[in-house]
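*Asks:* Some structures to go through are shown next.
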Structure P
């Protein structure tokens, strides 16, 4: 991995700490574009299985890994399960405009069917049988709206009452109560097992409604499977937010479907609540959907989009996500670069000390529900933040196998760099979505003293600290049967 020299460190310390997740699709599934996206600031590549086959997804995974390795970069890979969402068959590559007043046919998809401005093929035909005249059906994130005029068996005629540009495979949003399929679906679970076998770093579970949805997904995995990211896009998930986050490894504020299934005016408030709760539990939080939507076609974002990104940073989000902007947009590299520039500027205004103090006063996990190792790690990481702040250390080094130690200290949003020293390359990649964490690979060591010594030396060799500087080191016992971060040391770099 390429690392800054000690002479370069002064400028590197001001680098962006909020991570960027960029969706890989037709517009960027080639090595030169991916290479440029990594250089522009992509930390995590997202692969959406709602818009690609498993084979295509696995090919993209290998390409991303190959390009990242050739660039000496750490790039995590997040695969997004399709869930029970109904989608259209693909529209033409350049999309079509569905004009106000036009009439379209909603019909069952048949094999390699496609959609156009006259006929929209639906990939779950059974739902068409439940439509009735007068029903409103929306596409995508609700920007395009249709009203059903007539239903004939499994086909329906509908008029366009809110025009828009249809591209890719947009979701089909039906009247409430017409589709109640569980998540994850059987197809999701088969995909999850295949993705785990390919060692993908994280998997997003769509349309989570309760903690049991995440538990069901985890039960389908081996112990060392990918991180499971709960997509919060239903009212049920919001209502059981803490319980869902407690069993998930990460969380996504999926604002598109959330804004359709909940009152639109509630979405900004839910966003703040989801971010605050996820960070308090030490889970990375991804804020997603329409962050730079205009840049699918335009070279610059709207001023509202710039404010949206900045406000997500102020909310404390761990990562920001690009969807169509990079998957099918006209300039994916510019979208990544723009998001990075806006986020970095917003970070200069973030009130880190107040955030850390407020988080330190919260009861982040309920004592009677959390196992002892979790409580110990939470307590030691809180003490580490206070000690690092009071002692004015130049960096915090988190020695970690799973990444939990680094995520625990990251939730305090410390002002100094956080370096995660880990012997696991999967953990290195998984920490690509953790706020402010720079992972570096180290060897396996048998004692706490050795773990601390070699972590500090690796951090110094990578150029993050210099001889004579003070660092805070978090570590647990490598022989403890119940791993916990139970040791904090302030170390003078030699």
Structure Q
């Protein structure tokens, strides 16, 4: 059986080459993440264009997720290969000037009021919290810090200042400017950083417009965890951003937050991406640690829709090997995934405030899961314009493959982050009978479905003013 858990891989200097991109797609990359926090937006637009070309060359459907930087404070860039800070070492923190760089003795921070917000005794976490500093003193030109926990700093790591003196506001003016650019470039999804509550998500959705990309809320603050239900209601997907979440919450709470966010996200039929440090050691090493392998496998057991690679593919030594390694781990974990138990304990889809047509779609998809199980169908075919029908059945994590027949390339790309869904592009049809017939024919061309197989087909009337999935058919393929 093909891998069901999707892989999101971050594109950066190590993976910019078109040949590397193509090999990453062939190794299993389903969606590419473009971080807008590093470099000018024009550079990100070029990456999007290269990714589209590589996917076309590979004959693959690959989504693009643009990640807005949010209000995160970052250090100026470190030299190639990074800098290792030792415990007890002293380092100066200074406000960054245009064109500034960071080094082993001086870290320039992209925050003009840095020195006004620091006090002696403050603890500052860098990157994903791997390097911890304590402020020894602050004067007019710099803050002197001592290293409490050692580690390597590369690229432009985040600088986590004391939250009581740093007011987070999402989206920032820069976010909105970048959002306009990536929406115009046709990205499939946009990730919103440092979401505090559902209002932040709503603001980005409003700015993106009614026909804009999917909005993915990154859960990396305690307030977002507290408001998780309303955030998920407002979002098209969520990301468990464990790096910053682990800096702002107790580390021992992060695994519990991860499991809870995945359960709630799936209950709402939203894709959930589990992210940060999944195969971190492979930035430099050819193989992951055993703990990292277990981390990826446990995310699969949790029911996550996708697992994400960050620095491993953006600046790592071998992005293709990292993607291939993650794919192997996920495939092996899925062999022990308890599909029946998951579907049986899932419960009804959460549809607070949903329209009657959305409730019909949810009910029909639940019936499809039960019928597909009882009839032991070869595949479930979801005929969908927006992707909602496919995501509704995906939440049950069925054993049978899910084939999403859609006339929209945007929908097909957006489904590249959804668990277990293989999108198929089909032509629009005027009647339900023709929608079903052509979808089944498309399924046979994939090789998943063969003559005499039984498939479950979910479809709605193509002439309804509001899309509704109201038809379930069990079809024997001829």
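*Asks:* Assign the value 20.0, calculated as mean count of other Cβ atoms within 10 Å over residues 83-90, to the correct structure from P, Q.
*Replies:* Attributed to the structure labelled P.
*Asks:* One of P, Q was used to compute FRET efficiency 1/(1 + (r/R0)^6) of positions 27 and 187 (r between Cβ atoms, R0 = 25 Å, to 0.05), and the answer was 0.65. Which one was it?
*Replies:* Q
*Asks:* Among P, Q, considering only Kirkwood radius over Cα pairs in Å, for residues 147-234 alone, which has the greatest calculated value?
*Replies:* Looking at the calculated values, the largest one is P.
*Asks:* One of P, Q was used to calculate distance in nm of label points 7 Å out along Cα→Cβ at positions 323 and 355, giving 3.7; which?
*Replies:* Comparing all candidates, it corresponds to Q.
Computed from the coordinates by the stated procedures, all read-outs in this text should not be read as laboratory data. None of these values were measured; they are calculated from a predicted model. Cβ atoms are built from the backbone, for glycine too; each structure is taken alone.
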